[in-house]
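Quick heads-up: structures coming right below.
Coordinate-derived values only; no laboratory data. Just so it is clear, the model here is predicted, and its values are computed rather than measured. Cβ atoms are built from the backbone, for glycine too; each structure is taken alone.
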Structure P
Amino acid sequence: MYSGWRKSSNRAYKRGLNTKVRLAIDRKGKPVRIVVSAGQEADCTYAPPLMAGVSVKILLADRGYDVNQVIDTACARGIKVVIPSKRSRKVVRTYDKELYKKRHLIENVFRWLKQWRGIAIRYAKRSDSFLAALYLRSIFLAS
């Protein structure tokens, strides 16, 4: 029987079965779109689904979204990109540092969601149940 835990010497650690929550929020800090994915998947692959169907004026994200494809797609749609360059980038892009300080709104939403024990510990076994819990908690945040 597979439990997801592996014991090595005298340490037990969980392998592989993790998830990431990605959010798109409005300027007031209210969640607009939520995506749950496997933990090992790159952040940059989820920028287009988060922006799809939403009128976006500014893309404010961390370094995980600093990929040419995401930046080019956003610029083609007329979206202002505020993403710091990765350290490995040869040509460093400039960004609005004052506007980037607004990213604390995103972090506040994550902190508020994780105050609910069911989300912080992720009791739900299935990802759709976990997503439903995130939606339920977001309804309380939006009201």
Structure Q
Amino acid sequence: MTRNEARETLMQLLFELETAKDIENGDAADKGVRLIGERMSGGHVSRCTDLFNQIIENLDEIDEEINVNSTKWKTARMPKVDLAIMRLAVGEMKYSQDVPHAVVINEAINLAKKYSTDHSAKFIHGVLGAISKKYSGD
């Protein structure tokens, strides 16, 4: 499994947990860790488990970052796939110091093109670009 495939699997997991309302009712942490172990292999299990736990633990903060930097849509109204992609990307920008922000944004755009729409890819690019500038100090 490549890092791209691991990222895609993690995005799908965040999407599944959001649509099943597991994130809202607090079941996401245990269920997510179990599913990561079932769906991933190699060194990605540990990395993705750590990142997933960081995202879930800081979900309100991540959603606030997205809301502040989104001029048109707030997280409550966003398509769930777009929200999962952005949560993953913001989590990577904040908690994975080994991945450049440009790579994180590019991967998010690619996921949006694959799972959502071209409009969503542009929207995600804009929101993540603004967040990246904040973290990089540009």
Structure R
Amino acid sequence: MVTIIDADGAVLGRLCTVVAKRLLNGEEIAVVNSEKAIVTGKKTMIKAHYQHEREVGTYRKGPFYPRMPDRLVKRTVRGMIPYQTPHGRAAYRRLKCYIGVPLAFRNQPVEKVPSAQKKVANYMTVQEIVRFLGAKC
């Protein structure tokens, strides 16, 4: 049974910590509306941070940082699990992230993470961040 979590309006870091803990406990999770998650802070600081993450390393060896919103959310969760161990890799394989809501999940019950919902003044959505990084979505 797959647990479907809606990322709409959720703070990215808070959402990903909850998802990472549940993955490590053996749950299978699908995150929908990945592009609508938010990152708090001033826009210039957020842009500088993600631009630096994207430019670090080399084009041959990496580390490679994604530009698509679903992959960005998945990469954020990856940073919160020990993915280089067999237990962490198995947990990472149980995570699926989607842009929007796929047809398979349209009529299914969707869960929101209450601890990730927060009213903030300064933020950027993941979609705004990936557009700044050069994604065409």
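For Rg/Rh (Cα atoms, Kirkwood Rh), for residues 21-76 alone, which of the structures P, Q, R scores highest? It would help to have the intermediate numbers written out before the result.
On the way: P: 0.93; Q: 1.07; R: 1.04.
Answer by largest value of Rg/Rh (Cα atoms, Kirkwood Rh), for residues 21-76 alone: Q.
With Kirkwood radius over Cα pairs in Å computed per structure, which member of P, Q, R shows the largest figure? It would help to have the intermediate numbers written out before the result.
Values: P: 17.0; Q: 14.8; R: 15.4.
Max of Kirkwood radius over Cα pairs in Å: P.
Using distance in nm of label points 7 Å out along Cα→Cβ at positions 53 and 85 as the calculated read-out, with 2.9 as its value, let me know the right label among P, Q, R.
Values: P: 3.6; Q: 2.9; R: 2.3.
It must be structure Q, since only it matches.
I have 18 for relative contact order in percent (Cα under 8 Å, 6 or more apart), calculated from one of the structures P, Q, R. Which structure is it?
Values: P: 18; Q: 24; R: 41.
Value 18 for relative contact order in percent (Cα under 8 Å, 6 or more apart) corresponds to P out of P, Q, R.
Taking -11500 as the value of helix-only ellipticity at 222 nm (-39500 (n - 2.57) for each DSSP H run of 4 or more, over all residues; to 500) derived from one of the structures shown (P, Q, R), identify that structure. Each step should come with its number before you reach the end.
Details: P: -9500; Q: -24500; R: -11500.
Answer by label: R.
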